[in-house]
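So, here's a batch of structures to check.
What follows draws every value from the coordinates through simple rules; no lab data is involved. Quick caveat, the model's predicted, so the values are computed rather than measured. Cβ atoms are built from the backbone, for glycine too; each structure is taken alone.
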Structure P
Amino acid sequence: MPSRPLVLLLFVAAASRALAEESVAAEPVPAFEGYLDLADGRLSGNGRFVSGAPDRVFDASSSGLALQQAAGSLAYQPKQGLGGFLNLTLGRDADVIAAYDGSVSRRHADLTQAYAQYAAGRWVIAAGKFVSLPTPEYIWSPSNASYSRSILFGFAAPYTHTGLRLTLNASDRWTFIAGANNGWDDVRDTNDAKTLELGACWNPGTAFSAVLAGYAGRERVGGLVATGPQGERLLLDLVTTWHASDSITLVLDLNAGRQAHAVAQAQGPAGTAAGADWRGVAAYLHWMPAPHWRWSLRAEQFNDGDGYRTGLAQRWREVTLGGAWLRDRHLEVRAEARSDRSDRDAFGQELGRRPTRGQTSVALNLLLKR
């Protein structure tokens with residue numbers, strides 16, 4: 001029998017299509033999008049650092065062909081008035097992005113976004129669960145140029161938030177965002193503090209854009225748990241995009257974060273802890289030499305000097321080369337090769353083999369989109 005989340009997803013798709021066919025064309029109608037993300041990858045390591053933490057985001061195993069995601073979204077977002085957005089993710093990736101709700105079970109299903117919104121003039125207020133402020137890569141697979149996600153996507157920033165978000169479309173060039181939420185990847189709050197978010201997007205023309213996002217709030221040092229020490233967590237992320245030509249796009253992502261009270265001090269009063277810092281940079285080159293072909297190159301470095309994000313102090317680099325054949329708007333086939341490198345023997349191997357400083361992977365990815 002099909003699972004309840006899958007039945008829900010199919011019902012939402014059918015309902016949205018029926019509403020679209022019966023509504024007057026001039027009126028806004030619910031819009032449905034969905035896709036299947038299938039992949040077969042080979043990873044030279046075991047998918048984990050020697051600390052036990054995953055060393056990849058979604059593609060952390062080499063178990064052959066796998067359903068990474070079956071996802072769908074239903075949007076009703078008029079320019080004025082009440083609207084909403086729903087986004088359901090099924091499959092293996094759903095367990096990775098699942099927000100804390102007090103449960104430790106993994107259901108291969110995640111209600112990734114669910115919020116109501118109200119638009120009035122240039123203002124939009126949203127309440128519920130939504131993804132983090134814009135970055136170069138996304139949970140939604142068709143929005144990415146590569147199959148594997150970057151280090152910064154998985155280890156430097158949050159996935160989702162639950163709370164309130166206010167957006168001001170100040171002009172054709174400027175958009176400002178402010179909000180308050182439960183914290184990083186929390187549906188159920190892990191403490192009595194709120195995390196504040198601020199964002200600004202500058203879009204002076206069609207060729208260039210810049211997005212600056214910041215988060216500040218008290219979070220549990222131990223991660224998604226409801227007990228234990230806590231401290232102020234800060235994050236600043238800057239993404240610039242330059243469309244150098246009709247076929248070439250360059251993207252730069254700069255990221256820096258800090259968690260207070262995260263690292264036990266070797267000296268000083270018992271029970272005290274110092275702050276942990278991390279920072280990273282990622283650069284992207286996307287080239288479409290023909291309408292149905294795309295090449296992508298990504299290079300990045302992540303400095304986890306205190307070991308807070310990966311479980312061991314290291315400088316981690318990766319380079320990914322990928323190609324994609326876009327048959328039409330419904331079918332996309334991707335292939336990629338990736339090389340990761342650490343300044344420590346960080347990458348775990350199969351039983352009986354010593355950890356290594358390097359890891360490689362190859363993958364073939366199929367996207368079926370509606």
Structure Q
Amino acid sequence: MITRRSALAFLAAPALAQTPAVLYRSTVFSYPNTDPYDGDNRNGFNHAPNICTLPDGRLLAVWFSGPFEASVNQMILGATSDDGGHSWSRPEVMNDFPRKSDFDPSLVVDGARTHFFFIAGRWNRYPFVHGEKNFVGKESYWIYHRASDDSGRTWSPPRTVLSEPAFCTRANGIRHSSGDLLVPIYQMQGDHACVLKSTDGGRSWKRTGRVTCRAGIEEPTIAELRSSAVMMVLRTHDGRLWHSTSKDRGETWAESVQTSLPAARASHNLFRTKSGRIVLTHDECPPPNRTPLTLRVSNDDAATWSEPLTVAEVPIPKPGDAVWNRQVTYPSVTELRDGTLGVVWSDIAIADESQAGDIRFARVRI
């Protein structure tokens with residue numbers, strides 16, 4: 001369990017054998033038409049990517065794409081790279097439910113099987129029926145699951161994994177050393193985060209645990225520590241990182257703790273490398289900004305962190321600028337076979353008549 005004392009040491013910077021560095025950057029996907037009012041624009045705004053290393057060694061990046069966020073034409077796209085992220089395939093549609101917004105894909109690799117989660121639906125003001133339950137005036141968003149046994153070339157049909165709406169995915173899940181699969185989720189417009197958990201290789205899933213935070217709570221991310229405990233970092237509203245830990249693989253969680261590390265009101269990412277290091281990637285800045293995007297490394301189960309490496313940065317618009325919103329945000333991390341890391345994120349620019357969201361990649365040596 002991470003104590004308040006260790007949380008206060010969150011900014012300490014132990015020496016690393018090698019200074020982290022960005023080796024190269026590339027663009028996963030960029031779409032030329034960014035006019036949200038143009039009916040022919042289907043893919044101008046791309047956001048919330050996640051990345052994994054597939055069982056065959058290729059990289060898979062997934063994200064949601066539409067003319068603007070929450071459009072009913074919004075879909076999930078995916079692209080692969082077989083050269084370590086230098087180049088990317090033409091995106092394919094991973095899921096596109098008619099007249100629904102497909103949102104926030106996440107991934108878990110478990111041996112030869114790859115699990116793919118996402119949410120889909122739309123805000124519903126009127127009564128609707130799902131199965132035998134009648135929901136009135138609630139969010140008709142549901143978590144869906146698909147799986148692949150051939151490194152993403154084919155996928156099982158989508159199926160819901162919870163019998164209740166209004167829970168959301170965002171960050172990738174993990175395969176715990178026990179064999180359990182854990183996917184961080186949170187309650188839409190609610191007050192807690194938790195995990196989807198499978199103890200049978202992904203055949204069945206249950207919602208377990210409850211993490212609350214007085215600074216608000218959204219979009220959790222998790223990683224297993226060397227102690228086998230699971231650490232969760234939260235998106236909050238007060239400009240600081242908050243975290244919690246679980247010693248029983250997500251069944252129960254310690255009280256969330258505020259750290260001294262600044263953080264945007266945005267999605268963060270925790271990742272454990274094969275060597276046991278913990279990597280934290282997030283917008284290290286106060287709200288409402290979402291730049292720069294930085295990466296820190298911990299060699300001691302997240303008690304202390306290295307100095308930040310800037311992965312990406314954009315200028316903050318000034319009053320009167322045509323583009324009034326710039327972000328490099330919503331990171332996701334995977335480890336390549338040579339031990340370097342692959343990082344993806346959203347590069348967003350919003351103006352009065354344009355909403356551009358591109359998906360970027362960097363290969364990082366830690």
Identity of the structure behind 26, 62, 12, 0 (criterion: P(r) over Cα pairs in 20 Å bins from 0, in percent, calculated), options P, Q: P
Which of P, Q leads on relative contact order in percent (Cα under 8 Å, 6 or more apart), largest value: Q
Structure (P, Q) behind the derived value -2500 of helix-only ellipticity at 222 nm (-39500 (n - 2.57) for each DSSP H run of 4 or more, over all residues; to 500): P
FRET efficiency 1/(1 + (r/R0)^6) of positions 87 and 199 (r between Cβ atoms, R0 = 30 Å, to 0.05) - highest-scoring structure of P, Q: P
Among P, Q, structure where Cα extents along the principal axes in Å, for residues 103-302 alone as derived comes to 47, 39, 31: Q
